Structure 1
Amino acid sequence: MSWSPDEATLAAFRHLALQNAIEYEGKAAPGSVIGRLMGSRADLRPHGKIISPLIAKAVAEANQMAANEGVEALRAILAEEAPHLLEKREKKERRTGLPELKNAEKGKVVLRFAPNPNGPMSFGHARGIVINGEYAREWEGELILRFDDTDTVVKPPLVHAYDDIPKEAEWLLGYAPHRIVIASDQIPHYYEHAERMLRSGFGYVCQCSGEAFKVFRVDKTECPCRPNSPELNIELWGKMLDGTFKPGDAVVRVKTDMTLKNPALRDWPALRMQDTANHPHPRPGIGSKYRVWPLLDFQSAVEDHLQGVTHIIRGKDLMDSTRKQTLLYEHFGWTYPETMYWGRVKVHEWGGFSTSQMRRDIEAGLFTGWDDPRLPTLSALQKRGITAEALRAFWVELGVTQKDISVPLSSLFSHNTKQIDDEAPRLAFIRNGEQVTLSGEHPTSIEVDVHPNHPEQGKRAFDLTPPHVWLESQDLGKGSLRLKGFADLHITDRTGEIQSIDRQDNRPIVHWLSEAQSVDGTLIMAEDGELIELHGKMEQHNYPEGTMVQLERIGYGRVLSPTVILFSHS
């Protein structure tokens, strides 16, 4: 026996159609009504084929009534027959930008950004500072800038980075980090927690070589040091501290489970000895003071607890770090912070740059410094005229997703254009210039807007005595063209006959420069790993160093001097 709706069900169809028509100003949609119906009436789902045409009919009638009698007529019917449907349905607002921060409480969120100070910050670092910083701003919380500087051998710190990074962070965020923590100042705290591990039996001093322990890890068997008594571990710990042991002789390990599925989690190393006699820490007062240094997973875990970090947001490549640290927190009886991850972001034009490699290349003279415009450092981007607002918008738009993303640099540039275009005065730069003599009647001087959208920024005056203008050589071959903001021109043998001051047709518009207002200038461009200097004729100006200008038909640039501009982007 086929199913058919009873009168109450047909009334429900009609009421939902009226409700949808009210919400959408007389333009109800059958699909929307069916979706709402099926979501609330599971008993009707098997009868979709019968219900669909009935809903379509009810929707058509509701829309027709709205068109003939107005939406208020529909509202009056529902008020009498189904007033509960007039109550505003709660619509979940679509969140823009960053995803919701789980278990966050206004004013009590503590986040951290933890770079290694082996160089100033790069474009990649910007993601960490922006994402954590924006959450701290949103939740009225704290952002800690923490220097993870406990490796003096592989990633030796640079002294000036301790000053550079806080300044770069403040420039990028628009506010200074609320706290600055330097891991090398915290060594006594790490020692205290290491001793607690050893005395409590969930840590031990391991004298096995790295190769020997690798075999135990692979075989899921315990090393002979693991059963050490707390007393023996404390004795061996003392030998690590006083120099009896040398680097490589011993490490402190966290006891986990040698049969864990993930080999990286099996009795992972927490502290090791470093050759600080030959590789002293560069910070004054630290130097060779300590022989034993924490590894990053231990140092970071302890520091997060000490500083009251509530949320950790970092790359998905550090998921194993979370797993290791969670095991350590369980030993200490602590609660691990909420954790979010992002995937890798690759920028096509930059390929692979690491801070360590950039440092080596700078020291080898391959780059002029950390602000060399070919590098993806914040100082280089800032020098090129990339704004902090553009960087923040770029990273917030990408959000926090574990998907690996590949993006072109133009994505960043589009954000920067939005920030600078309204303020950037227009300026002419003629590449491969050819001088053209004007003929025919024309004014002896003209004025054009400094900015086409903002007349209040003033005028640019061009003196046309003598009647010589500079054009780019590629434009001469066009024959008929229009000098932007001036006149229609026909060129023959470097003579430009003025045909009309007013625009008469669709001939191409080109930028130009009067002889009287031109000076020899240089445009510096970073392309394909090279710094290229383009020499040409530049419009005279008195903009101070750092001003962002738009070079007509070329792109945006940053003024370095009255005759030199560093190209930013098109």
Structure 2
Amino acid sequence: MKNLKGSDLLIKCLADLDLNCVFGMGGHGNMATLDALYKAEKERGFKTYIVHDESVGAAAAGGYFKATGKPGLLFVTNGPGMMQAIPGLVEQAMENSAIIVVSGDIPTAQWGYGAEEELDIYQDDDQTTLYRGFAKRIFNVVDPKQIPDAVVRAYTTAMGGRTGVVLINIPVDVQSKVITKEMLEKDYRLKERAIIDRPRGSREAVEKAAELLANAEAPMIICGVGAVISDASDEVIELAELLDAPVGTAYMGQAIIGGNNPYYAGRVGGWGNKYANQAAWNSDVIITLGNKFDEDETGAWEVGDTYNIKKTKIIHVHIDPRELGKIYPTEVGIHGDPKEVLREIITLIKKKGKTFNRGTKEAIAKARAEYYEEMKEYRESNNVPINPFRFVKELEEVFPKNGIQVGAAICARNYYCHDNPRSAYYGYGMGLIGTTLAQALGFAVGCPDRKIVSVEGDGGFLIHSSMLATAAEYNLPITWIIVNNSSYGTVWGLQRQYFENRSIFTEFKYENDDVYVPDYSKIAEGFRVKGFRVEKPEDIKPVLEEALAYNGPTLVDVVVDRIFSSTPPTVSRCGWDKYYPAWE
């Protein structure tokens, strides 16, 4: 038998926790770990997916977590490898994605000597300090005996409370150190130690919340990403039906309820739906779940934007107590898991035996019809370049019943064709553009029987295009749709609106001011991904149908009207408006 190594013990411990899907890249700092992973593909059924940019790998690991509820695994080498992952990991940390990063490191005996790829500007072997700004915990392993403890603690830290990113840092000599057969075969009882508690909140707070909701005249439910991670979809729908109350969502909460559910009022906030914002403003009691009241949602936290906090009583449920009362005064703050808290609240309200008929479904149906009527001119436009809302209409009509939409360009963020919860995910943690394009990889791996559709702008695609190589190598069933407006459209739209159309760093142009319009379908073909280009509105539907029916990865490059794609006509003012010259 060949010598057993610390890296073999690492893989065994991950397998014991049913963590057997890994995204990653190799380097001289993690070769021993990768060799153990190679053996585990056959011996333990591990699935491995090479990525071609560590930041893309971070996004893929985050997508896998959202798709499966299991932590995403990212293996990176030391120095540049673990550093290159940082943009994607920060975004995923802000999205509350549970990810375990396993990084290699230089040999312990070489610390401080300037070994290859050592970061030693301030202290010897300083690379792990780069993760302190966003990782929930950093585990430095200096002996193979520490590996089982590090793995189970990393798991419980990533998955416990507010889910997030953790780092296990293992020097290459520790990975390669010989261990005994007994060490490898020992039962470390990791599953028994991997305890993830989901608190229900105090009984007093839950009872007070139930009383407020039962006696409210105009209650509303608003969901953030924490409600999605909690898997509280059934409970949210049950509470909405019980109270006859509208459901609104923050940006990352849209997966909580199907887009066509009669209680779905839409997104709240600066880029939200008019009815959802009106309902939030007029509510006397709002229960918000797993939500942090971010800037996009609230209009930069000013009274008079999304929430009328002078009259609205807020029930705030969050797994992280630091969020309670941080932005707005709360009538009831509940430190608990949204799903568990809602179960308690629903039981208490049912005991009161009250029924409610507020006409909510009819009001939402009316508002939605008015929205489509308002958008009719754009949704049925035959203009060239294509009006992006015509593209959205065509996508709604052909979207696969078992599909998952990941990410969305601005033009596709309001109402959707999705009938079921957990079918529309939007990453907006730190606002890293295009990251959802890369998250699609993880969704495809985690949900192999579902079609993944990712809609994003061309600016984000230029950052994350290496994802195409991974999709091609593993024939992942993803259709990427690139809204090609030759710009970083959101910021360009603000420049047009507030700075007298003076733009810099936002438009794609040649030096003579002609617009630069790359053909992204040809780029896709170069990656061996089937590419399509759409320039006329009558071609949208047949091309989408062909792309979605294809057995493998596809990319559809849709050349759209640049103005409409960057500033939709129905959005509210964004919170930053007050800081721009045209505010008054």
Structure 3
Amino acid sequence: MDFEVESPYLRALRNRISLKRTPFSDRGSRLLIYDSGNGNGLFVRLAERLTGIEPGLEAYLKRPPFIEALWLIDDEGNYLDYEMVAYPHAVFFKTRLGTFGLTFQDSQTFTIGLPRDVKAGVCFIVAPHAVRRTEDGGDIRAVRNVSYRTNAKTLDNSVSHNPRGYKVKFLVESDGDTAIAVGIRDDTHHSNQVVSFHEALAAAEQRWHRWFMQAPTVDISYRKQYLHAWWIMGANLVQPMGLLSHEAMMPSKGNYVGVWQWDAYFHALAYRYVDAELAENQFRIMLAHQLDDGMIPDAIYDEGVVAEMDRPVRAEVTKPPIAAWAALKLHHTNPNPIFLREIYGPLVRWNSWWFGMNDDDADGLAQYNHPYSSGMDNNPLWDDGMPIESPELNTYLCLQQQALGEIADVLGMPSDAKMWRRRAKSMTQRIVEHFYDDKAGVFWATRKHVPVKILTPLSLYPLMTGYLDPAVTRRLVDHLNDPKLFKTQYPIPTVAINEPKYNPEVMWRGPTWININYLFIDGLLRAGYEDTARELRDRTLELILSHDDIYEYYHPETGEPSPTAAPLFGWSAAIFIDLAIHASQGRII
């Protein structure tokens, strides 16, 4: 069987997906296919938390694969060694019998194509149960239901018990367009239809070709990574299910199962270029679960909402208020007053929640009650406890009120627009009075009104308001440009490199995060520092271009991703897309 790849977009991404840390998946699917790399063939994980079966928000990270091993076999049941070639739409396995293929028939079914005129098949071990022990016994429950079918003559179909579940041996006689389809679903309504492999393969290629074709063109220097970024933006999407009311993007299907509020807004910045409704739906998913008091939860997944956590402290958990700022960017690309009117009321309630429920000392400045609400979960600023008033949080609120003012203008609400601008300016003054250290030339976060003197980019955030005295802004930019503090080879480190707690390998304690860079690029432009913004933009693009995959965070001095940084990472891909498009158009952002 020969497999020709016609799409130039897909050919450009040949072997960019490794199947080691980066799974093969498809738009809408919760099935993640990996290569074990140790002779055990493939294995399949589920991008689902399944907390109803196995309680604990992070239990999915330790759960064994659903299909623990899947081998290609010959007619005697011998495992076939293979050389793998991966594309966005399919994976091919060159063996001594010929070339096998793998693609998605639908979001819940992957299908394997066999070479012509061979007797061969698959053998796999499926572990369809989760076991939870209790003091008085335990529960054994079905996780998902699996089916397998073929459109060819079956030679052997045997199922045996295995210490890890069930072992299936399935041999068929291939006629040249043979497929073995494996479905994994949350119900028992498996379709008996098996699409011929070439038909499934052609449909997958056309589906991905259309996805890439929608994207704006960029300079050739960005093209391959740009296409890979768009694959990430497609492959991390999951279809609606449970509490996910719309098609939604997970930050990284293999590492972060669910939809996080902060991430969703950054993801939308990329989707606005190909599908305005898909971009807007990332907001709708979060706003559909806004609480009665106005809070928007931290994360949503199929079975639940993450609105409170008990570690390292028990408190409500949300994410920084950037929704209005991001929504305006969508509107500037695809003007839609109807969408702005839809979200205006919820965002006003969201703004009120910050001041009504997170200002214990009633000084007009909001506080974080849980470190995870900052998005920077383990930044050293939070080491000695909560709550903390942060100049960064209150800068976000200032930007939110500026954006609400612009939205009010679009909606024909001049009195609201005037009010929001007045509030944003007065808030900037409170930020200066409360947080600014004139001797140090930075803004310190405070705990019980005592400065927390650990230098991080959060101390520079107020430059983004555009309202500061020019001399204050200049001092902040000087810190940003100081090679002893933040101007590393690949800025911006999330802790100044001269700080004792700087650790470039541990998330939020030193590594460079692409979303933080994006916020500063945007803020520097607002503050009038175009050259500094352009340089940061160029170094950010250079960093992402330096690796085949796109990661969660990077070493600010070497540019290497930490071993703990998630691959296939959503907001890094989304921001690379946005920056590459603007750079190709001769703009900064």
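Before moving on, here are some points about what is shown:
- Among candidates 1, 2, 3, the computation of mean count of other Cβ atoms within 10 Å over residues 368-375 that gave 23.0 used structure 3.
- Answer label among 1, 2, 3 for the case where mean count of other Cβ atoms within 10 Å over residues 272-279, calculated from the coordinates, equals 16.5: 1
- Identity of the structure behind 25.5, 81 (criterion: Rg and Dmax of the Cα atoms in Å, calculated), options 1, 2, 3: 3
- Structure from which 19.4 was derived, mean count of other Cβ atoms within 10 Å over residues 288-295, options 1, 2, 3: 1
- When distance in nm of label points 7 Å out along Cα→Cβ at positions 64 and 544 is computed for each of 1, 2, 3, the largest belongs to: 1
Since every read-out is calculated from the coordinates, none of them should be taken as a lab result. Because the structure is predicted, anything quoted here is derived from the model rather than measured. Cβ atoms are built from the backbone, for glycine too; each structure is taken alone.
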